[in-house]
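Every number in this text was worked out from the coordinates using simple rules, so none of it is lab data. Quick caveat: nothing in here was measured; it's all calculated off a predicted structure. Cβ atoms are built from the backbone, for glycine too; each structure is taken alone.
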Structure P
Amino acid sequence: MIPLAIKARQILDSRHEKTIAVEVENSEGRFEASAPSGKSIGKNEKTAFGKDINFSIEAINLLGRKICSERIVLNSFDDLRKIEDFVRKIDKTSRLEIFGANALYALEAALLKAMAASNKEELWQFLLEENKNEKIRLPLPLGNVIGGGMHIEQKQKTDFQEFLFLPRTQHFFDAYFINLQAYKIAKKLLVEKDSEWQGELTDENALAPTLSNEDVLKIMIEAKREIEEKFGVEIGIGIDVAASSFYHGFYYYKNKKAKLSRDQQLEYIARIAKKHGLTYVEDPLHEEDFSGFARLRKILAKLNVRCLVCGDDLTCTQLSRVEKAVGENAIDALLIKPNQVGSLLETKDVIDFAKHNNITPIISHRSGETCDDTIAHLAVGWQLPFIKTGVLGKERFAKLHALLRIERKL
């Protein structure tokens, strides 16, 4: 595939903030990808844009003209290295402070879509590689149903950022359907139990009550029971603590009005994980506390709690940080957010390393999303077991509906 034109432009994400879309034209047509952005951003993420978004747009357009004028041939995933070699001539910083990680991600994703089309394939098919002859599995959706934290600006809210459901089904469609039903039940319960809630939603369209973490977990348990009784489907409960967002030497809880030390935070998370049967806990401690994550895993094991301890801000899709987390036995799982690192080659290296070390990779959306469906295709093409999304909203549906289409095709 030889690109005929590459053009970047500014668009707005779901939070109405500026981001980048890139369009690649080849003999098969035009193919677009765009970059999301996070609200709760790990300090170890690479720089989203260069000096500003306009600088990154101009950098892509300049690079695009060079790629097209030199008729660079791009036929395989590994050919993205040619693009990154060009980028590294422009930007030699370790955090992509000139070109921008969001810019690189949008560019590479659009190029991959164009390559796939030139190969008469969809992106997920193009990426399957060595798995082409094996049974293809779709990821199960980890759905954000209730939220708070940095995902909404309101006076009274949950300190934890997300409360999630994870249906255990054979087919993606069934899990998608169960998450929708769980959302409806949780909404009904909030109307009954939170007199101050006026229907507010988070950036990810999760329900945003004024209740405490523990009261929300009780609602999640009640919704779980109703779902399991009605549909006969097992459904797990998870939380994204996003602990770095309220850590300042201590963990400051505003809703429950508490100041916890590290040991108290460990005891608190372990206690609620056991009490409520949590199957997933994300970022339970601040983003530099590798040993604290490891301690939590040991405590949960002693309590016979089978729960994935997941790193996001801890690992930031950075191979060096994932290697450190694995070396210290700090995690069972990690979030994969390609725009945290920019390079899809580096993203794939992180996934391969995680799989090799029996760490569960979970590809994830961001709070500021677009209608781009690339991560759905990455999830299938790279055979990832879970995808973390919201449940409602056109930007979330873009990913979920792409997976429904892929499942129908299979």
Structure Q
Amino acid sequence: MTGDELTVLVDRLRWDRRRDPYRGRREYSQTARQVAEECDRLVGEGRADLAVPVLRKAVDRITRALMYLDDSSGIIGDDLQELMDLYAKACVAAPPNPLTLAGWLVRLECDGPGWPRVRLADFGPALGKRGIAEVERLVTERARVADPESWTGAFAVRDLREQLAEVSGDVDRYVAVLAEHLASAVQYQRIAEALRAAGRRDEAVDWARRGVAASAGSPYTDRLRDILVDMLVGAGDTPGAVRVRREEFARHPTAAGYRSLIDAVETAGGDDPTTWALGVLRERITQQPAYASELVDVLLTVGRDDQAWQEAQRHRRWLGGPQWQTLLQRRAVTHPEEVIQPYRDLVEQAILDSADRRRYRRAIALLPALRAAYQATGEHAVFGKYLAELRVEHKRRPTFLKTLDAAGL
């Protein structure tokens, strides 16, 4: 493709704000990908200097276009990020003016709509010392005048300051900047990982502990807790790793937490915590019955199927459909007579679930297991009688009957 053809291709990335936001999205994405392919080819051929201005223009145009076209699928946003990453690669191969690049990056981050993601580390070699210094200067100016409640003040400036500290290579500076905004476990995780990578494990463990304590209930804390346990095990403090897992299970007893606890205990060579864990769960159920599903999962995990069945019968309303079906499948192996009525109930519930367009298929998918249960009890003819009754009961549901016929049961 010639330079003129590439220019024409990039021009197709213009998007008139008056256009229908839902029409032409597929073709627009195809154009963006074609631009990426051609520019990637230029970089690979050693002609990155030709790709640099084209890619910047493409990024600018798609950034604006995404403000007016619908991208609920995220496909064009992914195309944009790919072009941004390719632009960084091209800039490293053929560096533009570092001051101009620095200004563009800061404007994109601070004044843009929030996309694409600006990664200073990717542009670092192209920026060099002069460019990084210019980013520092511009960010300092922005921080001085930005409204703390604006996008620039609340996120962009902070994000750039954190990235600048990271690319500086000064771990203490990076930790200090991250520590200015300890709003979630993610910040603690970034600090712990930076210190760990620098060989400062004790400090990393301390920060990880602080993060786990400060954000115990956050879903983002799970990864931080895993990192903490891994560091403790690496340091030979396996009892400490077990304590972390026990404390979390006591706070929020789940089947996943139990499995993590077992892994830690097996590594440490300690006593089996199953009895303690089951006691914690049973006590929690007295106050929060929804934890019954977790108790059933733990019992199944340790092979106590009879107890799991009993608990499931006692707390049926708190079990989800997939979990209940798993229980039925396992119970059918040893007590097929006990799963016949529950399967029949599930079939009926599925048929009557008018909100589910696939309800008839879901109902019929349960019938082979029900038939197997009848056969296991020696009542082969009873299943046929049940099917006949089912047809009569739902004779006014022709679609169901047709689907049942197609199943060949």
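Who wins on mean count of other Cβ atoms within 10 Å over residues 111-118 among P, Q, i.e. which is largest?
Biggest value here belongs to P.
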* Structure fact -> The highest value of distance in nm of label points 7 Å out along Cα→Cβ at positions 143 and 311 among the shown structures P, Q is in Q
* Asked: Of structures P, Q, which gives 18.9 when mean count of other Cβ atoms within 10 Å over residues 303-310 is computed from the coordinates?
  -> P
* A value of -23000 was computed for helix-only ellipticity at 222 nm (-39500 (n - 2.57) for each DSSP H run of 4 or more, over all residues; to 500); which of P, Q is the source structure? -> Q
* Where does the value 20 come from, among P, Q, when relative contact order in percent (Cα under 8 Å, 6 or more apart) is the thing being computed? -> P
* Asked: Can you say which of P, Q returns 1.13 when Rg/Rh (Cα atoms, Kirkwood Rh), for residues 103-206 alone is computed?
  -> P
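Among the shown structures P, Q, from which was the value 21.0 of mean count of other Cβ atoms within 10 Å over residues 79-86 calculated?
Numbers: P: 15.9; Q: 21.0.
The read-out was computed on structure Q.
Here percent of Cα pairs over 26 Å apart was calculated and came to 53; which of the structures P, Q was it taken from?
Working: P: 53; Q: 71.
This figure was derived from P.
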* Structure fact -> If FRET efficiency 1/(1 + (r/R0)^6) of positions 7 and 343 (r between Cβ atoms, R0 = 41 Å, to 0.05) is calculated for P, Q, the one returning 0.05 is structure Q
* Among the shown structures P, Q, from which was the value 0.65 of FRET efficiency 1/(1 + (r/R0)^6) of positions 287 and 351 (r between Cβ atoms, R0 = 41 Å, to 0.05) calculated? -> Q
